[in-house]
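What follows is a set of structures to go through.
Every read-out reported here was derived from the displayed coordinates using simple, explicitly stated rules and does not represent laboratory data. Being a predicted model, the structure only gives us computed values, none of them experimental. Cβ atoms are built from the backbone, for glycine too; each structure is taken alone.
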Structure 1
Amino acid sequence: MNIYDYVVSDEMDGERLDVYLSLLLEDKSRSYIQKLIKSGNVSVIRSDKPILKIKNSCILSENDKVQVEVPDITMPTIEAENIDLDIIYEDDDILIVNKPKEMVVHPAAGHYTHTLVNGLLYHCKNLSGINGVMRPGIVHRIDMNTTGALIVCKNDYSHKFIAEQLAKHSITRKYEGIVHGVFDNEAGTVEGAIGRDKNDRKKMAIDLKNGKPAITHYKVIKNYKNHAHLEFQLETGRTHQIRVHMKSINHPLLGDDIYGSGKSKIKNLKGQCLHARIIGFIHPTTGKYVEFEAPLPKYFIDILEKSSL
């Protein structure tokens, strides 16, 4: 059990209790905070007297004392599953896997089975443990509906070695995607710091004041009637970077139901058309640069061949 104690400042006078706590407990969603309030894990003392029947909409006053009890998280047991993995390369230190669409990388709320980690636990005897029991071997991730090349580390040395390259933005990462609209220019660069969307914590957004620097280079592979096939190269690796940046220049990814309309003439398309095609880095053991390519998935090729595109 973690206990947090706060005293309401003059700036927060008149704020709702659930909003106030969501600003302080940045790693907790507003819905989770509301559940804590409803379950009696939040108390408010005003003028040395506790406020009874606390609600989410409770209006706070300056100098109110707020206490939050956050229960310890019970970690579920992550089971190994015999999942057919598309392995591009493997040695004693690393594994490069071509992640399919609709596969979550690591277990999280609502996804404790059929993830990439479940399959890795069955396939590998050893995986790095730096990111904890929920993310063994995982040094970076891609979204559930983004396909393509992902590095998996089998030991902590390799994990640290790869993580340092990720932190320095020295890893080569090239993606391909299909976006709405066509381009007059052959290539371009989108620069825009990315942070949490202030109106929806589950989304990212351009935030020039508080966001982290993000740079995406793009090149037009081919313009179609209403869409374009692009190659992206990342200088940075922010959450949802390509998706946010393309939305910011009014070219959202085809099928993106978060940063675009999600509507498409393409039937049975689930999520954004984005594929991590190439990944390159210095190998942790040989010290030499290596590069791996994940071929475009069938769904992506089929879309490119459709005349309606």
Structure 2
Amino acid sequence: MSFFRRLFSFSLIQLVIELIFLAIIGVLASFIVSMLNTSQLIGQTIGESILVVGVAATFLLARFWVERRPFAELGLSGRHLVRNLLLGFVLGLLLQGTTIGILALAGWYRITSIAPAPVAVTLILQGLGIHLLVALFEEGVFRGILFRLLERSLGSWIAIILSALFFGLGHLLNPGATLFGALAIALEAGILLGVAYMLTRSLWLAIGIHWAWNFFEGPFFGATISGVDPSGKTVITPTISGPALWTGGNFGPEAGVVALLACLVASAIFLILIVKRKQVIVPSWLRSRSSRAAAANR
């Protein structure tokens, strides 16, 4: 084995290579969008599309050059793809619906208007499309690359903590971001989406959850998504008031305690299943020690 092939066999080196490759594509996407004289929606769609293509190219790079593993081991198994995607979408709807429902019962979420049917259909289709792209990109990066490679080297528990923190802190760049909001996203979404990946060893369940959560939070229920105001282009136009600690304030419901508790309950259920099925991966150094001990006892 050559020096470079031996070097590339380390998961953390593979992680660095893949993230650098993806960062280059991200810069390219930003440059292309900045050069286009288009509406915000079209620009966002083009930018997200380029990023999704970039993630796909990164997985191809991993499959055939850097990691040389089957796509199924990269989290792209075709087995139960549709089932897990739809299951995740339903779960995301239930979690977001529960969050909004509790806020409504508390009197903090009130519907002020609903878009006419033709407009609503257009908004739904646009929202489903753009937030599918967002989910594909972010899950490809944070679970398909970051969490997966961290887990292979550092084990499941450390990978969950680190990938969740990176996911939450990445939202500090959003408008109106607060440290509490970023930590809330790390705890609710970072952990939930990480354990969804662990449970299935594929990205589709996590993508479905992420897709539905964002779609129903913003385009459908009309709430702010991680500081990004949907600007009235929503099926439901609400008035949201109440304590920011519970509602998330200007950053959106996902920065509030209601969403945090709902997602932590779902995460706990997933974790119980993961532990029962013995799907937790131990750090590489402990695996090596166990292998040496087993060899010595033969």
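With helix-only ellipticity at 222 nm (-39500 (n - 2.57) for each DSSP H run of 4 or more, over all residues; to 500) derived from the coordinates and found to be -21000, which of 1, 2 does the value describe?
On the way: 1: -4500; 2: -21000.
Source structure: 2.
1, 2: which one has relative contact order in percent (Cα under 8 Å, 6 or more apart), as calculated, at 14?
Working: 1: 14; 2: 23.
The read-out comes from structure 1.
Given a computed value of 15.9 for mean count of other Cβ atoms within 10 Å over residues 171-178, which structure among 1, 2 does it belong to? If you can, show how the numbers build up before the last one.
Values: 1: 21.8; 2: 15.9.
Structure 2 accounts for this read-out.
Cα Rg over 2.2 N^0.38 Å computed as 1.16: which structure among 1, 2? Walk me through the numbers before you get to the answer.
Numbers: 1: 1.16; 2: 1.06.
This figure was derived from 1.
Using Cα Rg over 2.2 N^0.38 Å, for residues 91-178 alone, single out the structure from 1, 2 with the greatest value. Don't jump to the answer; show the numbers that get you there.
Values: 1: 1.05; 2: 1.46.
Largest one: structure 2.
Here distance in nm of label points 7 Å out along Cα→Cβ at positions 27 and 51 has been calculated and equals 2.7, so which of 1, 2 was it run on?
Details: 1: 2.7; 2: 1.7.
Considering all the candidates, the number was obtained from 1.
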